[in-house]
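Student: Okay, got some structures for you below.
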Structure I
Amino acid sequence: MKQLLLYLLITFNFCNAQTYTLTVTNGYGSGNYQAGQAVHIYSKEFGVNQFFDQWTGDIASIENKENWHTTLIMPNTNVSVNAIIDNYTTNLTNTSIQGQNIAKPVNYAFPANYQGVIYFLHGSGGSANVVNSSIEVRNFIGKALKEGFAIITTEAEESTLNQDLNGDGAIRWKTYPYTSSANIDISNIEIINTHLTNLGILNNTKPKYTVGISNGGWFAQTLALALNFNKSVSYIGQGEPALYDNSGVIEMDKPVMWIMSANDGNPLVGVAGLNTSQGYSNQLVSENICSKFITHNPYPMYPERFARDELSLLESNSTYQELLNNGHLTSNKIPNISGFQLASVIQSNPLNYPFILSLNNSKLNAIRRQWDISFAEHIFYDDYNANVINFLKNGCETLSTIEANINFSDIIAYYPNPTTDFLNIKINKNYNPNKLQILLHNSEGRLLKSINPSQNDFQIDFTNKMTGVYAITIIYENKKIAYKIIKK
């Protein structure tokens, strides 16, 4: 009887836990949530000439206000956020530039007063038209242009010729050797740089960056080293082993950021590639070279997800419901099989998927793309646009800018820093701790914890956190400052 009463008491308290309302305008994720609960929020779908800009409103607890999909730690109050969708203001120019052997298709856009140039590099089987390959790429390009980056795309020599020149079984970039004299793809990009400079379009003194997908991610690192570019970003591609073998003959000395998928099923990458690239990143850090690493993990689907990519809202909702009814989503609405496996199941059981199989092939491919992004497969995704742009702008520096004329040192003290276990926080007795909010982020900018202090003295536990750099953000009366914390 006592056990039954205890169970009923716990159940009653749980069911009656206070909740607060989250209102998401121009997006998805609205609902009632308990304080401290992590909530995924998503911007609404947008057009081919548009991109997600930022979240506005009650954004203090948002992990990253400039990513279309992010998380919000629910505070102990009702909050509202709004997704801002912007329009392309700089269009890409399509042209052809004579390369070393043949003419190369080139797309470029140079905003006024641009701060740097991004070479955006396609993956295996891709082309210079990568800018139109998916809503995810268009969203990244649009945000990069808005943030003052010029964009250049071209394609591998094999892509232009549609020939597997080195016999490796795929049409893609040549990732090694890393000199222009021995690598046709590097030579072509060097020629394109010179041509655009001679035309007065490219200022060759501006910083240059590479961002690549899969095989393009491998090549992005090789290209940055070969042409002395400033930084490189690799999506779902670990990189050429020769650049990291410590032989002393060739050694990567440029800052690199990796974004790798937890469930990558590509045989040339996979979990082994994720672990390898993590090792490369650690190696650069150990050599005092800036590097960042993000693991893209699976996350929840939502009924309108497929409307991002060709489907109507009605079609998206019907697709989602059919997949849910057939058991392909976990209790947290996360995909439990890959897009490849899902396609096989649907084809083997057509009677269970009448609506999905009524769609054309283009929409079926769109469903698989969005499914694989949420499943964390081998595919490009735009969930980390702000992280990438921040890396290109600031490297490994952490936020330390005061956003208000408030002397925060009079309000709060923290010690020890570095710390090995606990960070002590002391709030001045003259300040009400209930008016403060403290956010803890890791070096990737990921929000780990949101704290609403109820007393003037407390601790943040770092005992089980990995060694590295963290940031605590202090928010007081809608003004904030961030401090770097080191865990040893």
Structure II
Amino acid sequence: MVRRCHSVDSLLTAEELVDLQVPSAIQLSPNGRRIIYRTKALGRKERYEQASLWIADTDTAYSARQLTNGNYNDRMPLWSTNDASIAFISDREGHGRKCGIYIMSLNDQKPVCITPSDYEAEIPNMLWSPDGKYIAYLSADEGPRPDIKVNDEWKKFDRLRIMDMTTRESSTLFDAHRHVTNLAWSQDSNDIIFLSKSSTGDDTGFVDGTRFHEVSVSDRIVKDLIHFPGNIDMDPVYIDNIIYFKAGMTPNLNCTALVLYEYNLEKQEYKVVAFGKEDTLYRIKTRSGTTSVVFQSNLHDKIAIIEDKIILYSVEQAIVAHDVVKNDDNIYKIAFVTSTVSVPAEVYFKLSDSDIVLQLSDHGRYIRHKVRAKYSSIQCRSYDDKFDLNAIWVSPREADTCPPSPTVVFVHGGPVQRVTNQFDKIENYCLPWIMSQGLYGVLAVNYRSGTERRRVLKVMSSDTWEIRL
């Protein structure tokens, strides 16, 4: 009989796990003194999706406090340029049926809808202009007429629209027969770079590629730029006639390293400028002309600045969200969301000239004491002595004082993901539940070729995708 390594009264329940609030969509205020973010229950089943917004002071540990009540699906919070208010998307005019952009002053905390209150089309993306005068956003046309049939279901294209924050008037900038997916403002707020695809299907970019466009805010003239032969699923960055974007090293393949591309508008050409050999790009963001990225290197995640070519932070954990602003003293203020095998995802903050990391949120305090896990990484050479392989070993924290436990083995099943020291990666939060039982250890093996070794994977794999470890 397997012996538990801790008492039965501390076991984690499924209800506690699905009720866990998980932070995401973090954004620092322009001066870096506060941070806003979204939380959503991990797996609670509701008739309509519900999420709340939170705010924290970056100089005070555990200062996070709830900003909206969580009765609606509040999401995608953005700071105004003067730090006094935020914009966010919500369904406050009708649960699951309406969608609008709201502005909320942090003084009275009363959200005001600035789009029509009867708006039903989903707003999947929006960006405040650097000068604060406009909000560019995406939404489909109102009304019943669809644009395209995808997988036997009629769909509508998302259009590019702009809201004048002075007059609160909205207009459409692009309504051609294409689906707009991502956008980026120029630093002077005069132009918008946006991306479009031929269909709304998830695989459209891999099949038909992605088109770049540019539109002038003043004269509304749209220019068609290059066609990229692959999928792009994240907002690009537009700085000084250069567009940075994340895409696959082999653009039309899903199982490939994710790299940083640089697209020169003057030369009308693009090229890979970073990542893809022993690392892979995870996320790219820009704030006031500073471009930050999160990339995965072996079992570590790292936050770096593209312009200065410096690494601000490195940790053997998964960084699932981040933001960086630079102050007048050239010190970077860094916010990020991360977790460990025993601590759920929380919001953290640090300065680039200090080793001190402040924990700002404490959403996992109710279950943290129930997930008693000890993390170890395992490194070895491949069977043919060509590559370094890695895996993680997680055991109940008191396992050293207990008899050896049976081991649950997860053989990682894909080349585009990686497991490391994190709370949530293995089989939909299976790991914390196993650890709370105190009965088993877990061995999670990363795939032989990893995200960055696509060419080797292609050579080593057979038609059945079987690879010998």
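Student: Given structures I, II, which gives the highest value for mean projected area of the Cα convex hull in nm²?
Tutor: Details: I: 27.8; II: 24.8.
Top value of mean projected area of the Cα convex hull in nm², among I, II, belongs to structure I.
Student: Tell me which of I, II gives -8000 when you compute helix-only ellipticity at 222 nm (-39500 (n - 2.57) for each DSSP H run of 4 or more, over all residues; to 500).
Tutor: Numbers: I: -8000; II: -1000.
The structure behind it is I.
Student: Still on this structure, please answer the following. Using the calculated result 26.4 for mean count of other Cβ atoms within 10 Å over residues 230-237, pick out the matching structure from I, II.
Tutor: Values: I: 26.4; II: 20.1.
Answer by label: I.
Here, each number is a calculation from the coordinates, and none is a lab measurement. This one's a predicted model, so the numbers in the text were calculated from it and none came from an experiment. Cβ atoms are built from the backbone, for glycine too; each structure is taken alone.
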